[in-house]
Structure I
Amino acid sequence: MNQDDLPIEGHASLFWTRDLNDDVTARGAFTESVARTGAAGVKMLHQHDDAEPIGVWDEIVEDGQGLFVRGRILRTTARGRLVAALVEAGALDGLSIGFRAVKSRPDDTGRLRVLTRVELWEVSVVTFPMLPGARLRVG
């Protein structure tokens, strides 16, 4: 790790917690995808912009709460320096997942989509996460 890198961590998804798109994620939904790609196969982006990755994820695991991520924002690019400064200032603290739903079902009410298996592509540092409780902290 470069001493200029900004370590961050947090939950990018929380199990059984409704997001603003009426999705909820079941425990185990990420297991196969993360086992297949590892943390290195999941990109760290800013606002889901795939043109300029801002860092790397060193650890991605399902824990008791949801999808826990730990990584580093790299200050070697202009976008990385900007995002690191905004995170340090408290202006950016959201996490958001980019994924493809592999398997889902409606909940008992028919109003929510329960994601039971997803292919995780990326975890972004964002201003407004779709899941309001998905937040990062400087690690």
Structure II
Amino acid sequence: MEMLRLPPRIKILEALGAIADNRVKIVSDREAIVVSSEGDRSYKVYIDLEEKAAYSDDNGTKFRGYVGYPIVAVLMIKGVLPFDSKIAEALKGVKWRQLNEKYKSYAIVEDLLLRELKTRSIDPEYVKNYVSSTMSALARLGLRRKT
């Protein structure tokens, strides 16, 4: 099984948004369904922590080989990755695909969201530190692509 790469940092925030919007449904110990921010797609997620194996049919996992936000969201719900309810609540209702397609740059979208969160009294440095620590926790998991 090949190693899954770490996702772009914005995917940590996207996972928080999915949880805040109640778009994550745990189906069994190893399976979940995550609905897209537009509501027009759903992604099947499979995670086996004993095998350190994961899979999701989202584009990031399937085509780009990184841990997609649906996997990250499920790991947060399961308590494997840190979850921040304050940041999540502030990301409710974000139309991620719309933003990503409009700006075609995760860095620009992240910058926009950090500025928006600042207007809601959430320190951008706090958010950046949270994302960094979550990325480190994800790296320590060493997930491989389930085939």
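Quick note: the coordinates plus some simple rules give every number you see, no bench work behind them. In this text the structure is predicted, and so the values were computed from the model without any measurement. Cβ atoms are built from the backbone, for glycine too; each structure is taken alone.
Worth a mention:
- For 13.8 (mean count of other Cβ atoms within 10 Å over residues 26-33, calculated) the corresponding structure among I, II: II
- Top of I, II by Cα Rg over 2.2 N^0.38 Å, largest first: I
- Of the structures I, II, the one that 0.97 was derived from, the read-out being Rg/Rh (Cα atoms, Kirkwood Rh), for residues 66-129 alone: II
- helix-only ellipticity at 222 nm (-39500 (n - 2.57) for each DSSP H run of 4 or more, over all residues; to 500) derived as -14500 - corresponding label from I, II: II
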